[in-house]
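Derivation of every value follows stated rules applied to the coordinates shown; laboratory data play no part. None of these values were measured; they are calculated from a predicted model. Cβ atoms are built from the backbone, for glycine too; each structure is taken alone.
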Structure P
């Protein structure tokens with residue numbers, strides 16, 4: 001089951017908004033129980049109901065899963081400096097093959 005953050009991200013995305021643009025207008029909170037939306041000040045978009053967020057659970061699960069895959073891929077790619085060093089030492093074609101293998105081994109949903 002996806003967390004509230006990812007459900008809200010998906011709700012925003014489905015309504016042509018983004019978390020990056022709106023995160024200052026939304027306050028998610030957890031007082032030791034379930035997380036909830038404490039403040040919602042997104043212009044032109046009403047605060048989602050619990051039912052709307054529950055309906056997005058499956059799509060939000062995919063977002064959450066893909067975030068984990070992206071984190072894994074980034075760690076395997078290495079830093080920009082490490083990638084450049086790899087290209088210089090092994091060539092662009094070998095670098096691309098390595099990146100494609102990392103993507104193949106760590107597919108997104």
Structure Q
């Protein structure tokens with residue numbers, strides 16, 4: 001695996017690797033993104049990306065990033081257990097207290113391995 005990633009979980013023969021350090025600011029928007037690479041038993045790689053906006057915390061408490069990272073990992077593990085993995089990038093935005101799947105968000109540029 002890449003030296004920029006750390007193994008955070010295994011589930012049903014899949015390895016879940018998170019890019020260190022977790023959520024990172026992007027230079028073009030007021031959002032923070034965390035990404036994970038899921039390696040399957042046959043060597044396939046699936047990318048999961050999660051975004052939240054720090055603007056949602058204006059006037060309130062900022063979100064607990066460790067809790068958000070745990071929720072992201074839990075969502076990935078649930079997808080693995082349910083057999084709901086695809087071979088494309090999978091992206092989510094944090095809205096109203098939960099990660100919601102989004103298709104082709106402007107903040108994510110997929111890459112081809």
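When mean count of other Cβ atoms within 10 Å over residues 44-51 is computed for each of P, Q, the one that comes out at 11.6 is P.
A value of -18500 was derived for helix-only ellipticity at 222 nm (-39500 (n - 2.57) for each DSSP H run of 4 or more, over all residues; to 500); which structure in P, Q was it taken from? Clearly, the read-out refers to P.
Using FRET efficiency 1/(1 + (r/R0)^6) of positions 36 and 92 (r between Cβ atoms, R0 = 30 Å, to 0.05), single out the structure from P, Q with the greatest value. Structure Q gives the largest value of FRET efficiency 1/(1 + (r/R0)^6) of positions 36 and 92 (r between Cβ atoms, R0 = 30 Å, to 0.05) among P, Q. If you rank structures P, Q by mean count of other Cβ atoms within 10 Å over residues 12-19, which sits at the top with the largest value? Ranking P, Q on mean count of other Cβ atoms within 10 Å over residues 12-19, first place is Q. Each of P, Q could give P(r) over Cα pairs in 5 Å bins from 0, in percent, but the derived value 2, 11, 23, 25, 20, 11, 5, 2, 0, 0 comes from Q. Starting from the value 21: which structure in P, Q was relative contact order in percent (Cα under 8 Å, 6 or more apart) calculated from? The read-out comes from structure Q.
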